[in-house]
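A.B. asks: Following are the structures in question.
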Structure 1
Amino acid sequence: MEQVLPKIKEAIKDNLPEHADQIWVENNIGNARYSISPDTWNTACSKSFYELFRRGGKRIRPVITCLTHDALAGTSEDIYKFSAIPEIIHTGTLIIDDIEDSSEKRREKPTVHKLIGIPIAVNGGNFLYFYPQLMIANSDLPCEKKAKMYDVIAREGTQVHMGQGMDIDWSENPNQDVKLADYLQMCAYKTGALMTIAAKIGGILADADSQVLDNLGTIATNAGMGFQIRDDYLNLKPTEGVWGKETGEDITEGKATFFAIDTLNKADPDDKKTLTDILNSNTKDEEEIKRAISIIDKYGSFDEGMQFAHYLIDEAKQKVDRALPDSDYKRIFKEILDYTINREK
């Protein structure tokens, strides 16, 4: 990990410079028919996503790309370059997600759109959805590998937006009867699909066959679902110095989380009404948020959710044992899976 992370960071910079020169703009944006200044890139595009890149992050997705590739004995010289793809797409989703949720903070600082305005933030976030395809097109990869990578990004990227759409719809139309199965599918799409992009790119670059790629997809989906459940947990029960959005924001947004849905299925009529009313009120009152959290705690839903997250990761680790040969990379891969549900921020 200590050796991989600096290389991933460097790969992101190499692919997307914070301050571009004329040559980079022409090679990556295209020759201007009339005139284009690199300054436009710096102010209208890179300014938005470098605001997040500079804040760091877990980089779990590019790490998974590298680990998958190495565990399958891949020999691609461009593994670090392409490991940046899931991180680039992920950063785009964060920028747009914060706008859609009207979030105030990301990684303990104001969200990008709060700092530089919604128009530039939207433009920068959208740019990150498209740029990875250009990275692939401009590469020396064989056409078959390019096609497989395009397919993964298109299919899984579509699922990311479907999952986000489900999440938004439930928040904006709170009277829907959202089932636990609905929530889990949302997680599989919204978070699992990005993990799948990461794992499958590593597999494609290592010449994995279709069955191995399918197994990697299942492993990554489970990892993403476990990650999302843990993320929702930390939003409501953060550890000291948590690095994320505002504590209790999911209550304010009325989000259908595993914990809220499980509680509403168990609660007596009075508690159910109280929790429903708070979730529907979009309150930012700290006492009301704490009241909602205490109701969820009362019915053991935090423990229930984390038990299910552990089940998902245990299942993923069993598939890792079948899909990947024994190696240090495989061991580290399983440690990364454990990290998704045991992390403290």
Structure 2
Amino acid sequence: MLVSDFDYDLPAELIAQRPLEERDAARMMVLNRKDGSIEDHEFCELPPMLRAGDLLALNNTRVFPARLLGRRKGVRAQQIGKNNPRAREFLRAEIELLLCRHETGDLWHGLVRPGRKVRTGETLVFGDGELEAEVLGRGDYGLRLVRLKARSGMVEEKLERFGHIPLPPYLSRPDDASDRAAYQTVYARVTGAVAAPTAGLHFTDRTFRDLRERGIETCEITLHVGPGTFRPVHVERVEDHVMEAEWYQITSEAAATIERARREGRRVIATGTTCTRVLEHAAKTNGGMVPASQGESSLFISPGFRFQVVDALLTNFHLPRSTLLMLVSAFAGREFTLRAYRHAVEQRYRFYSYGDCMLIE
């Protein structure tokens, strides 16, 4: 199967640049896999559309201010000469460091832009020197291993102070103060993601109240969404793509809740592609069961995949040729998915992170 088989046309004006004032005011397309029907609804209708006893799995990862803007420390400038105009330009050069994954202690993996300028051994400076990142080496996918050091206080405090919310590249604007809350689910608890599990952005306290009143159960699992979520697929054949690993955790409480629902024949509904990947990874590596576990998953779900856990999927609309669109196509069928996307374009749905959603049953 070719990556080009997952292409579609999207007018740029349908890419939502800002969130709605009310999270649960988003539109929701409902796809029925049994009869191939497509219906237009609103997200606030989700609770009455689900069945009593359904289990809704949520990804409780929290996006942290992972994008740092600064400059290179003047080591090279001293070698060139402080009076050299190139040296002064060197000192003023802006560098971006996107922290992608915490390794251990003060060690992190991150992407540096522009990467060609920065070599191993250099130090990047942020916030007038209150936070520094020493570049220790290179890794896969263009990642650099860096050591973070705060001049005073904790590194985490400096990240919250100087870091920016790493908005996806299709949001053609810098982040602002409102994104710190908007680009975060209301149930985000475990810090570590550089991208939000966007299907969960529509939920509010009112949504959870309505779910409880209707006898719909919820559980929380964790997958720290990494930059691979937005990395373009560069191969021609789908089968040749390799997913980047992301850290996940299923607690004993969540595992017990999921397995109880499965034994009782109740539906497991994944909120987003991240939840889907965690649940299916656990089942695939544990003989069909979902036990308490943690580690890394690089599961790539594409058409032909056999789902063992997820019975229904709530998800936003995804980029053309993306691994996320391939996952949705694996669950709903490629032709049905692309037909639904054409319908979404015709009906002027809002796309991507701050956009509308779809429920696939």
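A.B. asks: Work out which structure the value 4.3 belongs to, where distance in nm of label points 7 Å out along Cα→Cβ at positions 280 and 336 was derived from one of 1, 2. Kindly include the intermediate steps, with their values, before the conclusion.
C.D. replies: Numbers: 1: 4.3; 2: 1.4.
Only structure 1 yields this read-out.
A.B. asks: Further, regarding this structure: Which one of 1, 2 has helix-only ellipticity at 222 nm (-39500 (n - 2.57) for each DSSP H run of 4 or more, over all residues; to 500), as calculated from the coordinates, equal to -22500?
C.D. replies: Values: 1: -22500; 2: -6500.
Attributed to the structure labelled 1.
A.B. asks: Once distance in nm of label points 7 Å out along Cα→Cβ at positions 112 and 272 is calculated for every structure in 1, 2, which label goes with the largest value?
C.D. replies: Numbers: 1: 4.2; 2: 3.0.
Top value of distance in nm of label points 7 Å out along Cα→Cβ at positions 112 and 272, among 1, 2, belongs to structure 1.
A.B. asks: Taking 25 as the value of relative contact order in percent (Cα under 8 Å, 6 or more apart) derived from one of the structures shown (1, 2), identify that structure. Working shown, then result.
C.D. replies: On the way: 1: 19; 2: 25.
Attributed to the structure labelled 2.
A.B. asks: Rank structures 1, 2 by distance in nm of label points 7 Å out along Cα→Cβ at positions 200 and 232 and report only the one at the top, that is, the highest. Write down the numbers at each step before the final one.
C.D. replies: On the way: 1: 2.4; 2: 3.0.
Between 1, 2, the highest calculated value is found for 2.
A.B. asks: Hey, percent of Cα pairs over 18 Å apart, for residues 40-119 alone derived from one of 1, 2 reads 48; which structure? Walk me through the intermediate numbers first.
C.D. replies: On the way: 1: 48; 2: 65.
The correct label is 1.
A.B. asks: Still on this model: The value 0.30 for FRET efficiency 1/(1 + (r/R0)^6) of positions 128 and 248 (r between Cβ atoms, R0 = 25 Å, to 0.05) was derived from one model only; which of 1, 2 is it? Mind dumping the intermediate values first?
C.D. replies: Values: 1: 0.30; 2: 0.10.
The read-out comes from structure 1.
A.B. asks: The value 39, 22, 20 for semi-axes √(5λ) of the Cα gyration tensor in Å was derived from one model only; which of 1, 2 is it? If you can, show how the numbers build up before the last one.
C.D. replies: Working: 1: 35, 26, 16; 2: 39, 22, 20.
This value belongs to structure 2.
Every read-out reported here was derived from the displayed coordinates using simple, explicitly stated rules and does not represent laboratory data. In this text the structure is predicted, and so the values were computed from the model without any measurement. Cβ atoms are built from the backbone, for glycine too; each structure is taken alone.
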